[in-house]
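Heads up, there are several structures right after this.
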Structure P
Amino acid sequence: MLVLKCKIGEEIVISVNGIETVLTVTESHHGAVKLGFAAPPEVVIDRRIVWAKKMMSAVTKVSSNTGEIS
């Protein structure tokens with residue numbers, strides 16, 4: 001895990017296969033940080049809990065379509 005300390009307004013660039021996502025620190029207040037993300041529409045950005053629910057839903061759909069019990 002890479003841990004970075006950033007000031008408000010600083011940006012972090014994440015590039016995967018030539019697709020760039022820019023993360024901007026927009027606010028920091030009482031231990032909470034507000035982040036802004038700029039990415040192309042094909043890049044999905046979710047909180048881990050939302051992502052996990054989507055993955056579970058996708059697995060359930062595949063299982064129901066194949067007749068397997070999940």
Structure Q
Amino acid sequence: MERLEERGILEWQVVDGVEHADVLAAHPDAAPHPAVEVRQLLADGTPIKAVGSHVISVEVAKLVTVHFFDE
């Protein structure tokens with residue numbers, strides 16, 4: 001949430017856009033949890049990279065961070 005706030009991105013934009021995201025990299029063996037990097041567009045068309053992980057022990061997908069591609 002801190003990174004979203006720093007970058008002026010609302011959480012709903014990332015959640016809403018993930019359905020149409022393109023996978024950039026998958027890290028199934030990442031520790032402590034499998035991870036994925038995706039490219040997606042915010043509601044205003046701004047492209048971002050979102051990094052998420054799968055917390056297997058509680059079966060939850062977790063948004064780790066987001067980046068603008070020009071950073």
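Any read-out appearing in this document is the output of simple, stated calculations on the displayed coordinates, not a laboratory observation. From a predicted model like this one, the values you see are computed outputs, not experimental measurements. Cβ atoms are built from the backbone, for glycine too; each structure is taken alone.
Quick check for you: by relative contact order in percent (Cα under 8 Å, 6 or more apart), which of P, Q is greatest? Walk me through the intermediate numbers first.
Working: P: 18; Q: 23.
Structure Q comes out on top.
One of P, Q was used to compute distance in nm of label points 7 Å out along Cα→Cβ at positions 14 and 30, and the answer was 2.7. Which one was it? Intermediate results must be reported in sequence, preceding the final value.
Values: P: 2.7; Q: 1.2.
That value comes from structure P.
Of the structures labelled P, Q, one was used to calculate mean count of other Cβ atoms within 10 Å over residues 22-29, giving 10.4. Name it.
Values: P: 13.2; Q: 10.4.
Source structure: Q.
Please state which of the structures P, Q yields -9500 when helix-only ellipticity at 222 nm (-39500 (n - 2.57) for each DSSP H run of 4 or more, over all residues; to 500) is computed from it.
Working: P: -9500; Q: -4500.
Comparing all candidates, it corresponds to P.
Which of P, Q yields 33, 16, 10 for semi-axes √(5λ) of the Cα gyration tensor in Å, as computed?
Details: P: 33, 16, 10; Q: 21, 13, 11.
Value 33, 16, 10 for semi-axes √(5λ) of the Cα gyration tensor in Å corresponds to P out of P, Q.
Upon calculation of FRET efficiency 1/(1 + (r/R0)^6) of positions 6 and 62 (r between Cβ atoms, R0 = 41 Å, to 0.05) from the atomic coordinates, which of the structures P, Q produces 1.00?
Numbers: P: 0.60; Q: 1.00.
Only one of P, Q returns 1.00 for FRET efficiency 1/(1 + (r/R0)^6) of positions 6 and 62 (r between Cβ atoms, R0 = 41 Å, to 0.05), namely Q.
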